[in-house]
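Every number here is computed from the coordinates shown, using simple stated rules; none is lab data. Everything numeric here is computed off the predicted structure, so don't read it as measured data. Cβ atoms are built from the backbone, for glycine too; each structure is taken alone.
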Structure 1
């Protein structure tokens, strides 16, 4: 493989117009991701805990939460790659990415509304799995727009701005939820409406060329379904190590889904007050995330380096989670949140650009990035399944220390990912630029 980047001219859409200008594309991608995170992370950080505490009682709520979120994450694991593959192959007139952004956001919003009326834990499990599947269709299509339409030289900045959405989404969701009575169906309606509106904004802004299948390119079948979930890490080691890095560091950041239970059970915060504290923690996190995400993304583009930022983010997650493990008061929880906010912003500002750089096949960006996104979904499944065991053995101290170790291992794994310009021969595609 040549070390020289491939120069790809501005591709026309089906109507002859160019791809979305960056001034519209990046806000559109951010809007889609914000709506996606409103729909997925607000329930994970607050609403599911409150709803399950009401349904199952305080003693059984953490176990029920683990079951609900664990099964939901397995559905995210399955349907993110399927959504990516389907969007790659779609010939819809609306565009292969816009179609799934629209479908995922609207159908996911309806599933959230239905979830508000559940009366049994098993009903919550079923509807949360549906919510995860639908919003992951939207997520797969949104992230595929980065290699589709963002020039390689701008991907660090774009990735940094997209990294903001992981804090903006739940912050907006928590703000909306806390505007209404804790545990009410109105909270679910509010986040469902917001998720739908942000998805619609993205669809309006994006120009998405209609995909025309090449000769010999088949549709979706069982063979493609099997290939959807696998890329050989021996043939594509750069991709494999990037996947491992995202998985390990995301495990560390998955600790945030237990903040509500942590505050209630360690510090005896009431269910009436916990929403306000979680919202304040999110405000702190987004302020630090905003600073580190944008600065790290732009600086990475300038110095042509990505790995130092990922290493720093893994180290920060480890220190933050150790602080959380031994926190004697809520003040130390805020200190840990500051460190996590800085690390989260630094990681998500670089991670997507790094993963897009080592994709094995640019023509299958939706499917390949969806496999990368499995490294986001697996921690949402594994952490809730492991949490009850870790909490029984060593409480929240062991829980946070275990996740801190995973974050540090992620910082080490990125050492095996080739740096910018060194992808050739490492199983990753050469960087793509456009005039």
Structure 2
């Protein structure tokens, strides 16, 4: 019986690690369904960008209120995890406050944790008010109805519970220290929980121990649960923001990707020495893609799929989108959420069919993302610039447009007319080629 708590803790830790590892494998499997794209260049530049944007939160503070609140929660989350490390070590070894030998440094750490916990608690309440009571437009979009809104609130409630458990655990620990219990050595500084501890003055020693142990267990089990809930939540960005920023596109935002096969075809057409009737060179046919553009998630590249999982659903992209501002159907946030939802559906299909995808009669185009959404985009890159974690909704929009044009010849009439005029008149307007420069005389 002496080692029962340790054995139970080790079992809980093992289960948490097992389920977390399983979710990571599933996540990697789904992302690997995407097409290959090389993002291993300019490693130093990528590392600097990741440190500045993901670690330094440089793009979060462009919106001062939300950015500052998020930084508080972010810093609190990172630093308070040092306390979690101590709890895990204590749980495995059966010790209590194993880092207390650090003396004044330990006191400073515990005091810092408590202040951050209080700040996180206040910030989370403010986040809830902003999301649910202030009618902020980007939190009221149609794509946030149902699970997305509930998920965001669940996380806020969960963070409140974790912070309250942490402070209650420390308050009961402090009260036991004051009572001189031999297992609770004098260690730590408690600038916040010292005001909670008087609430427990009338409790017996055994009741205080039960309270401290109960909140200790609830706190760490809650963290284990949270770790495995991340896969199903928008808060997966806690883990994926760093790789997503690192592998994000470093090209100029106005530069679009050309298909090599099409580029080579155009070059041949412009080459006066090329024989249009010549047989294709050996091996060139293999360079032609099976499909132009993307109609489903498997046609997108792995970084686009990684970004779909990384999306924080903050709505900054949509709030900056000029098409959305003018009432168009397009919402860049919805593009990413739809991509993730379809990818999850494909992953579940693979799981249900023993590792093989069986056609379900659905695809990302039409079943999730409507054509009207795609053609509403002005390609201004405002969504890309606004994203705090390097997501590029425009690349998905352009790949799906490419499919519509090159595979289905399904461009809007206005665009077909413009492209026909360019082909026939070398200008998007229906001018005679001999008249196309007359404007210089005006």
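Quick rundown of the values:
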| read-out | value |
| --- | --- |
| Computed 0.05 for FRET efficiency 1/(1 + (r/R0)^6) of positions 49 and 169 (r between Cβ atoms, R0 = 25 Å, to 0.05) - originating structure among 1, 2 | 2 |
| FRET efficiency 1/(1 + (r/R0)^6) of positions 33 and 193 (r between Cβ atoms, R0 = 25 Å, to 0.05) from the coordinates reads 0.00; which among 1, 2 | 2 |
| helix-only ellipticity at 222 nm (-39500 (n - 2.57) for each DSSP H run of 4 or more, over all residues; to 500) from the coordinates reads -19000; which among 1, 2 | 2 |
| Mean count of other Cβ atoms within 10 Å over residues 137-144 - highest-scoring structure of 1, 2 | 1 |
| Structures 1, 2, by distance in nm of label points 7 Å out along Cα→Cβ at positions 201 and 353: label with the highest value | 2 |
| Winner on mean projected area of the Cα convex hull in nm² once structures 1, 2 are ranked, highest first | 2 |
| Among 1, 2, which structure scores highest (criterion: relative contact order in percent (Cα under 8 Å, 6 or more apart)) | 1 |
